[in-house]
Structure P
Amino acid sequence: MPNDAMSLFLSEIVEGYRAQKTMAERALEQLEPHEWHATVDPESNPVSVLVRHLAGNLRSRWRDFLTTDGDKPDRDRDGEFETTSMSPEALMAEWEEGFAVALASLEALTPEDLTRTITIRGQPHGVVRAILRNYDHTAHHIGQIVMLAKHWRGDRWRTLSIPKKRDG
């Protein structure tokens with residue numbers, strides 16, 4: 001990939017993460033505090049768990065991205081999936097920290113870094129594949145957050161995109 005295409009990729013992926021973050025935050029700001037912890041059924045994750053999981057994943061994967069394994073020993077992945085009574089403010093503090101680490105690492109990457117190999121859970125991954133893998137993971141969970149927020153808000157939901165046409 002020529003250097004200008006690599007630079008464009010890095011720029012676009014940073015903007016993609018920012019757009020995903022903004023979309024989720026626009027959904028989260030619509031929730032009442034109790035809705036952060038509500039579940040659709042006993043096997044589903046509430047928004048609070050999804051927020052903590054994404055924050056933990058972003059912090060772990062992106063801290064020292066090029067030099068250490070993406071699965072950091074201080075991460076408690078299983079604990080991220082336990083129900084919590086944390087306030088929306090505390091959850092958002094973790095969210096902001098995770099995204100800050102991810103965005104700082106992404107913004108620091110150079111086109112030359114895209115040809116490197118990193119390690120996640122002891123397995124080698126090309127940097128581009130690792131970026132796309134994490135972007136897919138992040139977008140998946142943000143989609144879940146948006147869907148749950150829309151579900152809990154019902155007719156009070158404020159759309160995040162162009163509203164569909166309504167008759168009458």
Structure Q
Amino acid sequence: MDRNKAADLLKEKFPEAVQAIDQFRGETTVTIAPGPLRDIMSFLKENEATCYDLLVDLAGVDWGNASPRFMVVYLLHSTRCNNRLRIKTRLDQGAALDTISDIFKAADWFEREAYDMFGITFRNHPDLRRILLEDDFAGHPLRKDFPLKGHAFEQPFPVCLEEEKGTASDA
């Protein structure tokens with residue numbers, strides 16, 4: 001399927017949701033409203049004309065002081081047609097997106113990563129908790145307002161340093 005054709009089908013099926021269609025270097029990006037995200041992803045996966053059966057990546061973007069502040073970018077691939085489609089949606093801080101982890105199984109961990117690093121929440125996610133950082137970690141390190149040196153940067157791993165001292169004296 002031609003990438004432009006998939007974008008045209010989305011524009012035809014979800015005219016109120018499609019905000020922009022962009023082409024750059026042979027890749028198509030469709031920007032959508034966040035509300036019908038699940039319907040759009042189901043359509044792209046299940047429709048015989050589109051058949052985007054693989055979620056390659058999901059990435060969060062923090063635009064800092066812009067409104068809406070966050071963007072979530074989904075990269076889809078059709079193994080049958082061997083092409084890709086990028087879907088983008090924007091949301092305000094504190095707003096949540098619907099999970100697509102039941103539509104694309106790979107979204108489970110990708111959504112947890114976006115939650116952990118950006119604080120973007122996904123409604124009805126089966127296990128939305130930190131995946132890369134400790135449960136008691138304060139903040140979201142990929143946000144623009146996160147301190148550049150992190151929290152307690154001068155002592156990055158105090159537990160590990162204490163263990164090294166104990167090991168050195170035992171030897």
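No lab work stands behind these numbers, since they all come straight from the coordinates. This structure is a prediction, so every number in the text was calculated from the model and none was measured.
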For structures P, Q, calculate relative contact order in percent (Cα under 8 Å, 6 or more apart) and state which one comes out highest.
P
So semi-axes √(5λ) of the Cα gyration tensor in Å, for residues 15-54 alone, computed for just one structure, reads 17, 16, 8; which one of P, Q is that?
Q
Match the computed value 1.02 of Rg/Rh (Cα atoms, Kirkwood Rh) to one of the structures P, Q, and report its label.
P
Which structure, out of P, Q, was helix-only ellipticity at 222 nm (-39500 (n - 2.57) for each DSSP H run of 4 or more, over all residues; to 500) derived from, given a value of -8500?
Q
